[in-house]
Structure 1
Amino acid sequence: MSGPLTGVRVLDMTSVLMGPYATSILGDMGADVIKLEAPEGDLIRQVGPSRSGAMGGMFMHANRSKRSIVVDLKKPAGREIALDLARTVDVLVYNLRPQAMERLGLSYEAVAAARQDIIYVGTFGFGQDGPYAAKPAYDDLVQGLCAVPALIADAGEGTPRYVPINIADRVVGLHALAAILGALRHRDRTGEGQRIDVPMFETMASFVLGDHLGGLSYEPPLDGGGYARLLAPDRRPFRTADGHLCVVIYTDRHWQRFIEIAGRHDWQDDTRFASHASRTRHMAEIMKSVATIFVTRTTAEWERLLGEADIPHARMHTLDTLVSDPHLAEVGFFRTVDHPSEGLVRALRVPSQWSASQPKPERAAPRLGEHSREVLEEAGFSQAEIKQLVEAGVVSFAELQS
């Protein structure tokens, strides 16, 4: 493999999405990521359609650039395999609760005894110093705890609902990625490994409150919090005469030009439009008025007028039209990969562009246990030892799956 993290080895003991998303990016950057799975495999293998029944789209995109080994950690020999692998890696990432890792005999202390300078990263629900420490956490629960459904209701939906994206998993996964990269740099300078906890609740609370803490940032509070622009009920794609259009009228210049093309000259002397601060205070009523203007022309007419006025706008895609977007096609965002069990599949490009050491997916997502034998051989296990582990049900290989 090649890439900025070539030479870094990662033991990925995560499942579903939060941890796998982070480690897939490490793999794209050239790290050798070894995904350790239970005999039944990562649950997310079963999510969504797949040709084999064990390679759903979400799994494939979050587990590319990895190798898979199947180990039953509930058996003593499985724990020893995990420790043997930990001796060979730079980073161990898990998303069980810390209490579960301790029960498995894979606490930070146990793993650090196997490799003193290891970077041991946990992505789980809650910081271990608070009353929620032992609680389970899922994306929906963390969204609720961080007021996301309440904010959606406040924004005009009326009924609280979750964002239809695994936003907590992905945001926290990116924070875990940043923590791993920072810890690798720290170890480069000092030789020191460490334990890092990346709790979902605290991470998402920081993410949400960065926008919405508002006047609650002060003592005493200046208001009840919330960013008015984001909470305006009509902050949504504007309905046009024949569809929808996404428009951001943001700066003073944008508003001056929009007032002209909308023919609302009465707004020129309206104090609500005088500055960004005053527009923000009156955003709900302003956006409601703007919505009545957009419905008077077709999408194509608005695109021409807004384009001439240099006001930011974009068409509202569906999933079907997003995958056929001409810009994504031109930049090569999608590529077709021939997967060994799934046949031809659509893969996503690394979105960033690097002038040197460009990250790229080096492997398609692995079949369950596809690399068990080679990973064990690399760790020093003999063929006789591997055979015994298979017979004892401690490990399994892809070729043994029916």
Structure 2
Amino acid sequence: MAMDTGDHVSALPQFVASRIESFQRSRMGEEWGGRHLLHGASPTPDGLRLSSNDYLCLSNERSLQQAQINALHKTAAHVLMSPVFQDERSATRRLESALAHYAGVSDSILCQSGWVANTGLLQAIADERTPVYLDHLAHMSLWYGARAVGAPVFPFRHNNAESLRQKIRSTGPGIIAVDAIYSTNGSLCELADIAVVSSETQCVLVVDESHSLGVFGSGGATVTQTLKLEEHVHFITVSLAKAFAGRAGLVGCPKRFKDYFMMAAYPVCFSSALLDHELAWIEAALRKLRKVEDRRVHLHAISSRVRQALQHAEIPMSPGTQQIIALEGGSESQTMRLRDALESEGIYGSVFCAPATPRRHALIRLSLHSGVTQDQADTLVRRCVDVWHRS
């Protein structure tokens, strides 16, 4: 008998099928007009692609590719093992030491992704009695990690230390979690002010440095390092899918924390460790990041150039200062029209919508990178202005 490969949603229990059908009908059918908000046109060869977080253009570096190829040709030292079984002699542990030195932390732990780093860390340091204070724009992985352990979650106004202080006065000390650079709008954390509140209230401070490590300060220093706040920040987390152009996460931590974390963080403990070719890429990327100060300088200059020009043209965009620029779309249907208009001009960004943003505040995120030339930056601004004048 031939296998039936049709859609079996109708065969699912109603409590599941109704959720799928509601999404298909109300969101895709009515709000999105039968199209998919996140799937726009395919970029043209001469289009400006601003949807990647490869800020320093490492993904096409021959030396990184060759390091990965060489590792694939060798016999794997470990295959599909949990990282809990790896000791200090392993390649993973040696690379963790090098990454810790680069990030300015005592020690570090490689994880399978930035999501795993954040959810695993919150699971290891919070419980149902620990208040977790989250900046309103903190990454979803931090929210999920806190909720997964049943911790009471208290959001505070974005970049508002006084709002945070008032929350802690009402509820007591706990864990504060912020992004160094916020992924939805490119705003820089008011980390010095947050650190003062953390110290005054005896809270644990967690800083997600995903969009800053390798990019932000001299040599690629984190925001924490650049502001000399290492003594005030207890943990950092990083997605290495940004400046490192890899697929991994990192937790920066005290040395004595590592063994405990490996047993307490279930997302890490019960997942396979990174493979040798993935480690080889990260190690090669680390070497490269130490040598590309010219790319960092150019990225900051281009980001400032584009931001200032868009602000001068009064293009609606979220407040920010860094390489992530968020063009405000409004509703999801309005944002789809904006996406289509930008793509017709050869500008390809990323759509951010619920659950990444509030439902009525979707946006187009333009992730600038060091490969954007001054001419391309000027063209980007000019075409954005043309799109807004036509809308």
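Each of structures 1, 2 was scored by distance in nm of label points 7 Å out along Cα→Cβ at positions 335 and 367; the highest score is held by 1. Comparing mean projected area of the Cα convex hull in nm², for residues 151-254 alone across structures 1, 2, the highest value is found for 1. For the structures shown (1, 2), FRET efficiency 1/(1 + (r/R0)^6) of positions 31 and 63 (r between Cβ atoms, R0 = 30 Å, to 0.05) is largest in 1. Between structures 1, 2, the greatest calculated value of FRET efficiency 1/(1 + (r/R0)^6) of positions 71 and 343 (r between Cβ atoms, R0 = 30 Å, to 0.05) is seen in 1.
On Cα Rg over 2.2 N^0.38 Å, which of the structures labelled 1, 2 is highest?
Biggest value here belongs to 1.
When FRET efficiency 1/(1 + (r/R0)^6) of positions 103 and 327 (r between Cβ atoms, R0 = 41 Å, to 0.05) is computed across structures 1, 2, the figure 0.85 traces back to 2.
Each value in this text was obtained by applying a stated rule to the coordinates, not by laboratory testing. Everything numeric here is computed off the predicted structure, so don't read it as measured data. Cβ atoms are built from the backbone, for glycine too; each structure is taken alone.
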